[in-house]
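We did not get these values from a lab; they are worked out from the coordinates using the rules stated. A quick note: this is a predicted structure, and the numbers were derived from the prediction, not measured. Cβ atoms are built from the backbone, for glycine too; each structure is taken alone.
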Structure 1
Amino acid sequence: MQKGFTLIETLIYIALFGIILTGVITSAYPLITGAEKLSQRVTEEGEAAFVFHKIGWALSSSTAITLPATNTLKIKNVGGSYLWLHEGNAGIEIFETSNAGVTPSARDWILLTAERAFFSAFTASVVIGTPNAVSVAFSVNGEPYSQTYNVFY
């Protein structure tokens, strides 16, 4: 009486194991890539929320809002300083000055956004009324984001 597997039985077990392993890898791959996409999306939304929060903070103490260009927002604060926001080469940039006549040069801007998300298409619009409305829109890695703020001054 012989103990053990024959060559055919061994080949069948190897083939079955290969089929099972292929199924496991095939089902696990979307989970791995889905987690990466989810992580990137969370980063994008976090960066967008940070920019919206900063704009809301700047508008909360505003006394005047102007648009020097469609991609530039200039906010005068209660203390008399001016905050500028615009789309730069690396993302959304901010500049602060106490002089109304100063226009920032390229080296004056400070990057507001992180480099792990690419911001583009920053636009702002202002509707004067009661209350005043400021709409801001931009894209993060191609995903559009927009928000409208009601401003009382």
Structure 2
Amino acid sequence: MKICVGCDHGAIELKKTVLEVLQEFPDIEAEDVGTYSGESVDYPDIAQKVCEKITSGEAERGIVLCGTGIGISMAANKIKGIRAALCGDVFSARMSREHNDANVLAMGGRVTGFGPAGEIVRAWLTTPFSNGERHIRRIKKMMALENK
């Protein structure tokens, strides 16, 4: 599975942790699309880079990071086909995959510790979508909102 990872200047250190965690999984190829320094960048630009990799089929999933995770998750969810989940705990990460088939994980570099972030990423990567009829129905309704 290919996962695209991107952050703004508020989450450079968290991105390093995320990339280290991804290395634990031999079947995952990670692509880092930036940013690479503490110089200010706009999180919508990073969200777009990551999400375009997913919508084009170049990557199956993405991880986006900014200071709080809020702005970058909002930006990601503006892109058709993206289901970004802002997760600050393991339970939310699991449910975002199991019930919502989230294809993007968002976290905040200024609000999520490195240890918890690693556990969140691991849970998000290893939890499959349940494929339950009610979840599929709800996801279809959610995704139809993009066209309104």
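Tabulated values for the structure
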{"quantity": "Top of 1, 2 by mean count of other Cβ atoms within 10 Å over residues 68-75, largest first", "calculated": "2"}
{"quantity": "Winner on distance in nm of label points 7 Å out along Cα→Cβ at positions 92 and 116 once structures 1, 2 are ranked, highest first", "calculated": "1"}
{"quantity": "Top of 1, 2 by FRET efficiency 1/(1 + (r/R0)^6) of positions 12 and 52 (r between Cβ atoms, R0 = 25 Å, to 0.05), largest first", "calculated": "2"}
{"quantity": "Origin of the value 22.1, where mean count of other Cβ atoms within 10 Å over residues 44-51 was derived from one of 1, 2", "calculated": "2"}
{"quantity": "Among 1, 2, structure where Rg and Dmax of the Cα atoms in Å as derived comes to 14.1, 46", "calculated": "2"}
{"quantity": "For 24.3, 80 (Rg and Dmax of the Cα atoms in Å, for residues 4-59 alone, calculated) the corresponding structure among 1, 2", "calculated": "1"}
{"quantity": "Comparison of 1, 2 by distance in nm of label points 7 Å out along Cα→Cβ at positions 36 and 140 - largest value held by", "calculated": "2"}
{"quantity": "Winner on mean count of other Cβ atoms within 10 Å over residues 28-35 once structures 1, 2 are ranked, highest first", "calculated": "2"}
{"quantity": "Origin of the derived value 25 (relative contact order in percent (Cα under 8 Å, 6 or more apart); candidates 1, 2)", "calculated": "2"}
{"quantity": "Structure from which 0.95 was derived, FRET efficiency 1/(1 + (r/R0)^6) of positions 20 and 108 (r between Cβ atoms, R0 = 30 Å, to 0.05), options 1, 2", "calculated": "2"}
